[in-house]
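Asks: Next up, some structures in structure tokens.
A short reminder: the numbers here are calculations on the coordinates, not readings from a lab. Small disclaimer: the values here were computed from a predicted structure and weren't measured. Cβ atoms are built from the backbone, for glycine too; each structure is taken alone.
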Structure P
């Protein structure tokens, strides 16, 4: 899609691989979890340092068992060091945080909170709008900005 060969992507990833954690003795105090579409449009998992925004790790899978296995490799002290994990509303990320990071608080990221609020308000707007006749001024006022 972007006219970039697989070899180029692998070369770039290889050149920055030194930035990924090789040791399982340290994790940042603030982590951020998310997923993105990667190779073959598969969803991959990314973990960032919440303070510096540096990549901690990218995994080819975002499945719960694989994430539990990955974070289980870290020492108990490293996992206890994590104070917050910022994430979207992915339900099993919460299970992973509770299982792996005993001292961490879960923080839902702002984007997803705003998205949830917007959807709720829009749903309420449509519900109220449907109570009016389509030719009424109230209906038109509720419909016009959308």
Structure Q
């Protein structure tokens, strides 16, 4: 955990959720229009969620090649639906400087929600016209944000 850890000097959010104390990811998602991916989510019998392979490229990784998206879709790891209903008791962004990369074409987390969270946590914000996988489609931009965070704090 980053909260209270003296070793953690900076936080970098790459199109991620930044909840407040007691706030659930599902609550954050209700603040803005549903992300397009909501129509591509499939639940299995154990309530694990994954992205329909046939819709993966369109809703999750539209700025990578179709071949690469097929590999990503085939190797995706499901997430427990309960994860979206959990909250945290400590928040690192309240005491640790933060950077946030907003992905303008994100079909998984509404870009307006990303901007809201970035502003709320007082993050130094960068935007890139990317899907939900900027670390693959725009790695140089992601690295720039990480480097900015790592050099800004000692």
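Asks: Given a value of 44, 34, 27 for Cα extents along the principal axes in Å, calculated from one of P, Q, which structure does it belong to?
Replies: Q
Asks: One of P, Q was used to compute mean count of other Cβ atoms within 10 Å over residues 4-11, and the answer was 12.2. Which one was it? Numbers along the way, then the final one.
Replies: Numbers: P: 9.5; Q: 12.2.
Corresponding structure: Q.
Asks: Another question, if that's okay. If we compute distance in nm of label points 7 Å out along Cα→Cβ at positions 28 and 116 for structures P, Q, which one ends up with the highest value?
Replies: P
Asks: Can you say which of P, Q returns 0.95 when Rg/Rh (Cα atoms, Kirkwood Rh), for residues 12-75 alone is computed?
Replies: P
Asks: helix-only ellipticity at 222 nm (-39500 (n - 2.57) for each DSSP H run of 4 or more, over all residues; to 500) was computed and gave -12500; which structure, P, Q, did it come from?
Replies: Details: P: -12500; Q: -8000.
Structure of origin is P.
Asks: Going by Rg/Rh (Cα atoms, Kirkwood Rh), for residues 44-91 alone, which of structures P, Q comes out largest? All intermediate terms of the calculation are to be shown ahead of the outcome.
Replies: Numbers: P: 0.94; Q: 1.11.
Structure Q comes out on top.
Asks: Let me ask you something else. For which of the structures P, Q does the calculation of relative contact order in percent (Cα under 8 Å, 6 or more apart) return 33?
Replies: Considering all the candidates, the number was obtained from Q.
Asks: For structures P, Q, which has the highest computed value of FRET efficiency 1/(1 + (r/R0)^6) of positions 52 and 132 (r between Cβ atoms, R0 = 41 Å, to 0.05)?
Replies: Answer by largest value of FRET efficiency 1/(1 + (r/R0)^6) of positions 52 and 132 (r between Cβ atoms, R0 = 41 Å, to 0.05): Q.
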